[in-house]
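Visitor: Read through the structures below before going on.
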Structure 1
Amino acid sequence: MQTHGVVRILSFCYGHRIRGHEGGCAHLHGHNARVEVECRGPLDALGMVVDFGEIRRVLETWIDASWDHRMILERGDPIAHVLAERGEPVHLLDAPPTAENLARRLFEVAAAAGLPVTAIRFWETERSMAIYEAS
């Protein structure tokens, strides 16, 4: 069966660290993320899978409010309360803030909003990408 698909690209800046990592990722650092949101399905009456503007409205709005220019840390990270006490924006996850887990979280947000998302490609750097796909 053939289907149509669209991809919307979003970008944002964030910081994180991966506690327990044996390399540089154990330290606070930042990235300029690029996110590819893939949606697939039948065409609607206008000939679209989903309007690009709807993808932007849902995910860019959520990213801007939750992750953009924030430290994304795992719940329980001892530095989180220090940053929050000093007025620094922090977003807490129930899992380590790896590219894999960030891709999964964006997929969940998109799906919960009713987007026909089939994959999130989360580019942490220009050479490193994590993918979360519908199973």
Structure 2
Amino acid sequence: MASERRLRVKTLVMVLVMVVCANAGDLLLKRGMSQIGAVQLTVSGFWHAFLLTVTNGTIWGGIFFLTGFMVSYMTVLSWADYSYVMPAGAFGYALLTLMAVVFLHETVSARRWIGVVLICVGVLLVGQTKPRTTAVASEAAA
């Protein structure tokens, strides 16, 4: 019972790290691409956008956070079920919507906020289940 509780806590903490890194990375990429401007669908347009992208510190910050997301995502998948991690990570959509309003000054309709609330309810329901229902590879081999 105590090991199940530890697994739940460390999984939720790592999912939170995953969500924060993904959202910060996405927000920084959006801000960086807004600084660069619209990418033209021509060879010279792509080349120009590429040069602006690799010299933009905001985009590099986004890449850094998205790397943190990938590391935390792989880590949490090593000990928890995919069917637990992905729905629990959906909380990030709610956080991202809030961040878009606060930092990007986007307008979010009532219908979208209702959807965000439904996502949060689903995350709460998933959070009440066991993080792992399958045997770990090392346990299955024993």
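Laboratory data are not the source of any read-out in this text; all were calculated from the coordinates shown. All figures in this text were calculated on a predicted structure; none of them were measured in a lab. Cβ atoms are built from the backbone, for glycine too; each structure is taken alone.
Visitor: Please compute mean count of other Cβ atoms within 10 Å over residues 20-27 for structures 1, 2 and give me the label with the greatest value. Mind showing how you got there, number by number?
Guide: Details: 1: 10.2; 2: 20.0.
With respect to mean count of other Cβ atoms within 10 Å over residues 20-27, the highest-scoring structure among 1, 2 is 2.
Visitor: Comparing mean count of other Cβ atoms within 10 Å over residues 36-43 across structures 1, 2, which is largest?
Guide: On the way: 1: 16.9; 2: 10.8.
Checked 1, 2; max of mean count of other Cβ atoms within 10 Å over residues 36-43 sits with 1.
Visitor: Okay, next question. Which structure, out of 1, 2, was FRET efficiency 1/(1 + (r/R0)^6) of positions 76 and 116 (r between Cβ atoms, R0 = 35 Å, to 0.05) derived from, given a value of 0.50?
Guide: Values: 1: 0.50; 2: 0.95.
The read-out comes from structure 1.
Visitor: Shifting gears a bit: From which structure (1, 2) was relative contact order in percent (Cα under 8 Å, 6 or more apart) calculated, if the value obtained is 27?
Guide: Details: 1: 27; 2: 31.
Computing relative contact order in percent (Cα under 8 Å, 6 or more apart) on every structure in 1, 2 gives 27 only for 1.
Visitor: May I pose another question? Out of 1, 2, which structure matches -26000 when helix-only ellipticity at 222 nm (-39500 (n - 2.57) for each DSSP H run of 4 or more, over all residues; to 500) is calculated? Could the numbers behind the result be given before it?
Guide: Details: 1: -6500; 2: -26000.
For helix-only ellipticity at 222 nm (-39500 (n - 2.57) for each DSSP H run of 4 or more, over all residues; to 500), the value -26000 is produced by structure 2.
Visitor: Hey, semi-axes √(5λ) of the Cα gyration tensor in Å derived from one of 1, 2 reads 30, 15, 12; which structure? Let's see the in-between values first.
Guide: On the way: 1: 30, 15, 12; 2: 35, 21, 11.
Source structure: 1.
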